[in-house]
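Take a look at the structures below.
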Structure P
Amino acid sequence: MRTFILRRLSVCAVVGFMVGLLATATMAQSSNEEPAPVAPAAPAEDGLPNLTAGETQIESESPPQLDTGDNAWMLTSSALVLFMTAPGLAMFYSGLVRKKNVLGVMMQCLFLMGLMTVVWALWGYSLSFGGDNPYFGNDEFLFMNNVQASFNPETNAVEFPMADTIPMYTHMLFQGMFFIITPALICGAFAERMKFSAMAVFSVLWGTLVYCPLCHWVWDGGILAHGQSTSLAGGALDFAGGTVVHISSGISALICAIFVGRRLGYGHDDMRPHNLTYTTLGAAMLWVGWFGFNAGSALKADGIAANAFAVTHFSAAAGAVAWALMEWLLRGKPSVLGCASGAVAGLVCITPAAGFVLPMPALAMGAAAGMLCYYTCAVMKQKMGYDDSLDAFGVHGVGGTLGAVLTGVFATRNVMGGEPIGLYEGGGATLLIGQVVAVLVTVGFSVVATLILLKLIDVFIGLRVTQESEIRGLDISEHGEEGYIFS
């Protein structure tokens, strides 16, 4: 009885903590104190605070001029985002599977770094950022045309095409790192049972037919971009990929998990993570790499990038604490896996909002993500019976959706400039409605497209390895190697 009462009191304390965070966030949004002078930022349009009305990520009304500081920061951010895929995600995921599949998961991440880069260079970048059609990209940047440097005989100089203050090369590389990691996230849903060949074909088709259109819709003035005449419900704000990366990959991951089916022995065999040391180190690498992911999405080395850096860190911290506290209260002990998963949940949640919200709302968002994603992974998944092996949906799909919706609540002119826009700031429900519409469009498009791709691949090459191969493990059956050899 004493333990029961203590746990109930503890749950009340956590709820009180959350209410306190939300109250603090509200007060922070509505503070009437005169802020310290800061450099002005252009009002946000198209979900990008450094662009003015009518511009996209690669088209600026002002004459392009190289800023070496911006370029250095964006190249660093590109490296940080690539670092998230391998070793970050590779270690995080590989530690969660059984030891007979550790190389299979690492190979998926490593191979996709190469495969998706080739696709991006050939046609992915052009389909994502080419042209001004609100629905589809075009061949403007096909095969790196209009991106790569060229010698101009008239000026006797080498010219680098520009995207505002950075070379097109830099913008292409930064966005390409997102293209790499997004299908790698989906791999967590079908880990330990999908053919390597099927994974490769699915990733290329999914990247081309799902990611590229979504990227164009959100970040290149398409139908989900904020403030465009062609936008659905006024469009949505997505600073660094809540819809484009996390909701799309998370929802597709859920469809993959259900379509491919459960692992053999799911529910009664021992499927505990084989190496939580790998997972912990991978989570730490993801945390660090995410600073490039979010702060780099400012596309400049400025105050908005600094704000994105700060709120990213705060949300991750709150997510880690919230998930660990939930386990501590409900299961008696906080786990390393829970703390790591909570940090990632907080990072996912803040991704769409990083350039639009202040630090106190970021703490509330991270804590909410930690709690909601914990419930999804620890309770809902068991009740519904699907085998999302590494919780790609539970963390990325749920966390991304929560973040996209809360962006419509907490977005503030204290970062963006312009008129009040978020619900808390008195901007009304217009933005919130736009965020919800963007979520629904992303979910619907991802579900339909993923189902079609999975069905086609299953018909032509098959999705799943044989039972014998699955029992032996994918390290041996798919790659002919072992992760651990002890003599």
Structure Q
Amino acid sequence: MKLAMTSKYLTQQKNVVKELVDRLSKKFEFVSVLGVDTNGKNFRVNRSGTSIEDSMWTERGFLVRVYQNEMYSEYAFNKISVEKLDTIEKEIILKTKVSENVKRSPYVKLIKYPLLEEEEVVGSFIKNKDIETEKLDHQLIVDKLNSIKDNAFKKSDLLVNVIVGFEQVNISKIYISNRKNLEQSYTWGNAVLAPIARKGQENKYFYEGFSSLNPMELLDQLESNYEEVVNKSLALLDAEKVTPGVYDIICEPDITGLIAHEAFGHGVEMDMFVKNRAKAVEYIEKPVASELVTMHDGAASAEDVSSYAFDDEGVLAQDTVVIDRGILKTGISDVISALRLNKKPSGNGKRQSYHRKAYSRMTNTFFDGGKDKLEDMIKSIEFGYLITGMMSGMEDPKNWGIQCVAMMGEEIKDGKLTGKYVSPVIMTGYVPDLLKSISMMSEKVELFGTGVCGKGHKELVKASDGGPYIKARVRLG
């Protein structure tokens, strides 16, 4: 594998793609082609063995979008050549034609859209180009992961397994339309640590993830952090259940990110505005959070796994301020939703793969930092918890209910950490109540991009989230 190199395959096919766009432009008012070439490897080691597999994100193919009769249609295929152009052109014309039966059907509502007016843009965007681009040695990576695993086992006889993982994904895309000619290449990496401890019949684990646009630095982060992660796994063996109630809490940055992602991430995806499934549309330019809270989303807002140069609809990356000092300002959109709402697209049109629909999706979603010191935040709490270890989250965009699940909370009593733990920690509440209760925020912002974001029960894409340490008042159970 190499880092951030433009796909030779896509480079070779660009002229053929341009020819296809030219041909189709004689028959359609708008034509665009997205080309994707993604490859990567996923490494895992644990007590029972080692695995090296292709990344789940590996794909290669093309997607054509055309506009006719005030509607957009898409057609995906995975092979293109000069010899195949006639066949591809005929297939697109045939498959994107709306049948008379569909037009007459009382069960189908055909929605009319305006023509997308793109600005003329030509650009080549290569990230990580200053990073060493020598081939990665698979054996070197496996040896490093095994060394970390073995050193972790030495920390305690209570460990029954240690899972250490590393993934690198190289992404190349082209977007060619009547007015745009774009290409991009970038590389992201993930690394994970998950020690599993056992006492009696009780098994507990703590999970820590790391992400970067410079994958090789993640191996050093694994080395630097495995002892702390092991200690948290061991601490969970003696953790008690939290007594349900409302508490002052401090969220570590991974939990802050989970709150940002669930509270006003999914809730401001503007395809939900179109479908009348989001309460946020009623609160634009209204207070929804503490005045301390400013929230961003955008591929240009930070450098992490979702920091592309343009989205899967050819819209250049942006930094969208979703909440500005407590006031909800806007949502995030794909092209089609933006056209329906008469808004400018925000560069959030993402696809799980080249042959899937584009939706309004999060990229890098986070709260800005504040001015407080962590030690002062802890001192300010008479009784509460320091929450860490993101597990899962869920939000109801229509009614603003939220649920966030964390692995553990460390007790704070009389302004000091006591070393006593509770697990699991389930935070529930009403989104504005939670965000308006934020009273302190630390300075440093951290982002985490090891997970995937789903749309409903499917449509997985990479996204990062994060923020500073925050102090809030939340119901725990």
Query - For semi-axes √(5λ) of the Cα gyration tensor in Å, for residues 70-253 alone computed as 50, 27, 17, the structure of P, Q it came from - result: Q
Requested in this report: Determine which structure produced the value -18000 for helix-only ellipticity at 222 nm (-39500 (n - 2.57) for each DSSP H run of 4 or more, over all residues; to 500), calculated from the coordinates; the candidates are P, Q.
Outcome: P
Query raised in the report: From which structure (P, Q) was semi-axes √(5λ) of the Cα gyration tensor in Å calculated, if the value obtained is 42, 29, 18?
Result: Q
Report task. Identify the structure, out of P, Q, from whose coordinates relative contact order in percent (Cα under 8 Å, 6 or more apart) was calculated to give 22. Result -> P
Requested in this report: Check the numbers for distance in nm of label points 7 Å out along Cα→Cβ at positions 118 and 350 across P, Q and tell me which is largest.
Outcome: P
Report task. Taking 0.90 as the value of FRET efficiency 1/(1 + (r/R0)^6) of positions 278 and 358 (r between Cβ atoms, R0 = 25 Å, to 0.05) derived from one of the structures shown (P, Q), identify that structure. Result -> Q
Query raised in the report: Thinking only about FRET efficiency 1/(1 + (r/R0)^6) of positions 238 and 454 (r between Cβ atoms, R0 = 35 Å, to 0.05), which of P, Q has the largest value?
Result: P
Query raised in the report: Where does the value 18.4 come from, among P, Q, when mean count of other Cβ atoms within 10 Å over residues 110-117 is the thing being computed?
Result: P
**Report entry** At a computed -0.38 (log10 I(q)/I(0) by the Debye sum over Cα atoms at q = 0.07 Å⁻¹, for residues 94-381 alone), which of P, Q
**Finding:** Q
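Quick note: the coordinates plus some simple rules give every number you see, no bench work behind them. Just so you know, these numbers come straight off a predicted model, no measurement behind them. Cβ atoms are built from the backbone, for glycine too; each structure is taken alone.
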